[in-house]
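Peer 1: Please go over the structures that come below.
Just so it is clear, none of the values below were taken in a lab; they were calculated from the coordinates. Quick caveat: nothing in here was measured; it's all calculated off a predicted structure. Cβ atoms are built from the backbone, for glycine too; each structure is taken alone.
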Structure 1
Amino acid sequence: MVWELVTGKDAWSHVAKLSAIRRGILNGERPQWPEPAPEGFVAMQELGQSALVYDTDARPTSRQLLMRMNTVVASLEIGDRT
């Protein structure tokens, strides 16, 4: 989901079948991030990459991801919205 937020595209649109996506993920395939990330989205890209780490022990928990995402989103807010 973070990949799609950063790129504005469907991560697996090039794959026709869900089974092929599953097989690809199990074989270690991951969406390729744009280089460089769009301005203001480097932190979001880093967050997304951390969520895609294959080793589950090295991956952040859902709670950690939420906390980090809230921090990133807060840092992207411009101006006072009151």
Structure 2
Amino acid sequence: MWWAIASDRLPVDFGPDLGRRYCYPLMLEEMRALPQMFPSISHAGFYMAGVNWITDWLITPVIMGSLLLWPRRAVRPMAKLLWWG
């Protein structure tokens, strides 16, 4: 599945400056070849932390829905919305 769901999130403590944030798994195409390149790797992942509550809980769902409904037309306005958030 290419989108992150709430049950996939991982709590990570980033120290006193950033505190505890939830990170979501993302798929990077470059990582598919890692098991063949390095057989000793047993676990690998790429996670992204949230930005702020407005972006995480309001803007991101709007962006995902818009991109599903209008894949080409929504890119530019949704990028501006994300930048604002």
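Peer 1: Here relative contact order in percent (Cα under 8 Å, 6 or more apart) has been calculated and equals 28, so which of 1, 2 was it run on?
Peer 2: Considering all the candidates, the number was obtained from 1.
Peer 1: Given 1.32 as the derived value for Cα Rg over 2.2 N^0.38 Å, which of the supplied structures 1, 2 does it correspond to?
Peer 2: 2
Peer 1: Out of 1, 2, which structure matches -7500 when helix-only ellipticity at 222 nm (-39500 (n - 2.57) for each DSSP H run of 4 or more, over all residues; to 500) is calculated?
Peer 2: The structure behind it is 2.
Peer 1: For structures 1, 2, calculate distance in nm of label points 7 Å out along Cα→Cβ at positions 33 and 65 and state which one comes out highest.
Peer 2: If we compare distance in nm of label points 7 Å out along Cα→Cβ at positions 33 and 65 over 1, 2, the biggest value is for 2.
Peer 1: Just checking, which of 1, 2 has the largest value of distance in nm of label points 7 Å out along Cα→Cβ at positions 17 and 73?
Peer 2: 2
Peer 1: Computing FRET efficiency 1/(1 + (r/R0)^6) of positions 9 and 57 (r between Cβ atoms, R0 = 35 Å, to 0.05) for each of 1, 2, which one ends up highest?
Peer 2: 2
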